[in-house]
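Below you'll find a set of structures to go through.
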Structure P
Amino acid sequence: MNMSDPALKPTVAILHYDEIGLKGANRRKFEEQLRRNVRQLCRPVLREVELDYGYLVARIDSAADLGGLRRRLELIPGIANFIFAVPTPLDLEAIIDAAVELAQQSSFTTFKVQARRSNKQFPLDSLELNRTVGSAILERVGGKVRLEDPDLTVHIEIGFREAYVGTERYRGVGGLPVGTAGKLVALISGGIDSPVAAHLMMRRGVKVVFVHFQNETEVRAETETKIYDLARVLARSQGPTTLYIVPFAELQFAIIAAVPARLRMLVYRRFMLRIATELARRVQAKGLVVGDSLSQVASQTLDNLQATYAVTPLNVYAPLMGFNKNETVELAKKIGTYEISIRPYGDCCTFFVPEHPETRASRKVLEAVEAGLDVEALVRKGAQGARRQVVYPEPLPTAEAMSAG
């Protein structure tokens, strides 16, 4: 669709879900949560969001920048796909007129019409709509019908109050709406993997609280800005986001003094999980999220992961466990965290790490080296020293603001 200054401009977004449609008696709960999330995350450019049969109808403000709105909708869990559309009365001639005008505004050689009829009371079924509207486009605009991979697809939705016509369908991330599956605490390092892991759990309906262990040997303002920027990008998918920053220097130096170099990385991570567990209890979260990928680095072997996770009574969720690095990088680029993640910054786990770390540690060995540390006091102090802030996604720009920029 040509969005430059069309004579017929889309004024609604039709938001389709897929997995929500598989729900039974509690389906309405998921639909309502998705509706609330869309309203919150797309302010002020969506005036209202209504539930129709099997999809949401979002009314677009006339000042909206459609490009910015599209990028936001693409990241909201629960939305499988969406179209920007023109509403029409439930009248065949009105539908044809809208389809023809949108086709006239588009550049194409081949096209097809794809109708979906939720309202079975409409006199034409989907196939009849496809043929009737397609014939009108052929006669009044031209082109050639092609059902596989056409240049242009005219989408028609037949609802119960009105019909909707559009020419672009965009893919969302799918999954379930944030807020339908409880709360988890995600450990965010500042690298590529952990933000992607957090985003994947949001797709499963989880509200995610972030905790970052600050390497205080680095410039504090720069590191906090990087973590804040990551949280702000991830907040595009779930709204206002709680972020805890945990000063880690004192604990790091205590570990350096008491633990052999080859085991320090694992002991660092065990303390991080312990402190994150305390913060999870504080916010009533039901588990932890980490960015581990099996055998990607020395600390992520099966033996080391088992010995590390053993310190927390909570479930530890590692959605990247079977991913390779290229898959994670591609997803990071898609959700907008990659360019932030590659900014220079050494996290806590890179501090004084030996050239040849342990790859097959046991819980018993790690407990033995931790015997020289006051574990309870260090964990308590770390959790008490955590600084809390709430991070918001950037507001969506208007078309006027984009033009001025």
Structure Q
Amino acid sequence: MMTFRDTAGMDNSSTDTKRGRILKTAAYYLSFITFGTIIGVIGPTLPELAGQTGTKLSQISYLFTGHSLGYLAGSLLGGQLFDRARGHALIGSALGIMASIMMLIPLVPLLWLLIGILFIIGIAEGVLDVGGNVLLVRVHGDRVGPYMNALHFFFGFGALIAPMVVAKVMALYGDITWAYWFLAFFMFPLSVLIFQVKGPAIRRPSHSDDSRGENRLMVLLITIFFFTHVGVEISYGGWIYTYAVTLGLATEISAAYLTSAFWGALTLGRLLSVPISMRLKPGSMLVINMTGCVVAGIIVLSGTRSVHATWAGTVIMGMSIGPLFATSINFADRNMGITSRVTSWFLIGGGTAGMFFPWFIGQFFESRGPVFMPVVLLITSAAGMIILSCIIVFFSRNRNRSGFLEKPGKRHSV
């Protein structure tokens, strides 16, 4: 069975020039900025999209469901395609589809059609997400570590600037149309650029790890852990704007900046995690980050009438939750090894969370009140901490094989 490292193969330095590697890497980073802008633009525009389609917030939340279902389908599709087709053609096509479809979003008056559009965008995003990670490994081989951290940093950067674009457009024009069009216009030339750059060679998966045992209980627990923290991340980023506006804690413009503060803190957390991970073990980082999520949830929930508490909780939540995804992958890899099958379960757990939690909050946001959002996310964060504790206890039974107990640079398998 193929592992994440198996896709890297040999070092590419002998087959790719330095200039070529830089150009490819820059193209992937720009692609992930656009990926992040789509994630970051949906939340601040929910009230306008609800008004555009004549629906309630409980109904417009189905956009998250359609978007997440598309992402899951795209991830599965991308996992098959990138071992068979030219990677840059796939990424360029995905960007072109995303740009074309995004221009339609502020023009569609029907909810079901808007859900379908978000579903298609989700498919393209899933293909892009798989491609960016796989192709970056093919370009840099065994030295991919810092480049991979930077790739996800640029995703966060894109999510950070998207609400700022919305706030600026709302201030200038009073509607969201030009926000979506501006982001779409940026994608078109990038799509053309990707097509012009020669991609890395296709590498067939290695099956050298077929005999490695996979502990099904641990895979299940870690998948549920992904379900909790990805659910908190996507839901907070998607609903904090509407939460703050509904409670009167922010105007439409300041709420957009609040959303940007969340994504900005998340991006900063990912950036800081790079040097921190050189000194702390993955398990230790996970405990610290999950504790931060719980603390942030308590601050927001206890300060439902406080602008300062909402801002403080938002920043702490972003910085705490930002490094969790990459650190979770690293933690699992060190303790049990990451095969393609195991990785797919983690992605399914995260993708399902991104679909379920925003929808679930939307169903009760109006009937139970905006406070329902931080209550759900606090409970989910606490559940994630409990699950993480169970995982760590399991791995700690054998100190010689636990990434939580061993040195950061050492890799072990169960």
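We did not get these values from a lab; they are worked out from the coordinates using the rules stated. Bear in mind that the values here come from a model prediction, so they are computed numbers and not experimental data. Cβ atoms are built from the backbone, for glycine too; each structure is taken alone.
Observations
- Entry that produces -26000 once helix-only ellipticity at 222 nm (-39500 (n - 2.57) for each DSSP H run of 4 or more, over all residues; to 500) is calculated, selected from P, Q: Q
- Identity of the structure behind -0.53, -0.63, -0.84, -1.03 (criterion: log10 I(q)/I(0) by the Debye sum over Cα atoms at q = 0.08, 0.09, 0.11, 0.13 Å⁻¹, calculated), options P, Q: P
- Computing mean count of other Cβ atoms within 10 Å over residues 62-69 across structures P, Q gives 23.4 for structure Q.
- Answer label among P, Q for the case where mean count of other Cβ atoms within 10 Å over residues 86-93, calculated from the coordinates, equals 20.9: Q
- When mean projected area of the Cα convex hull in nm², for residues 22-181 alone is calculated for each of the structures P, Q, the largest result comes from P.
- Once relative contact order in percent (Cα under 8 Å, 6 or more apart) is computed for every structure in P, Q, the highest value turns out to be that of Q.
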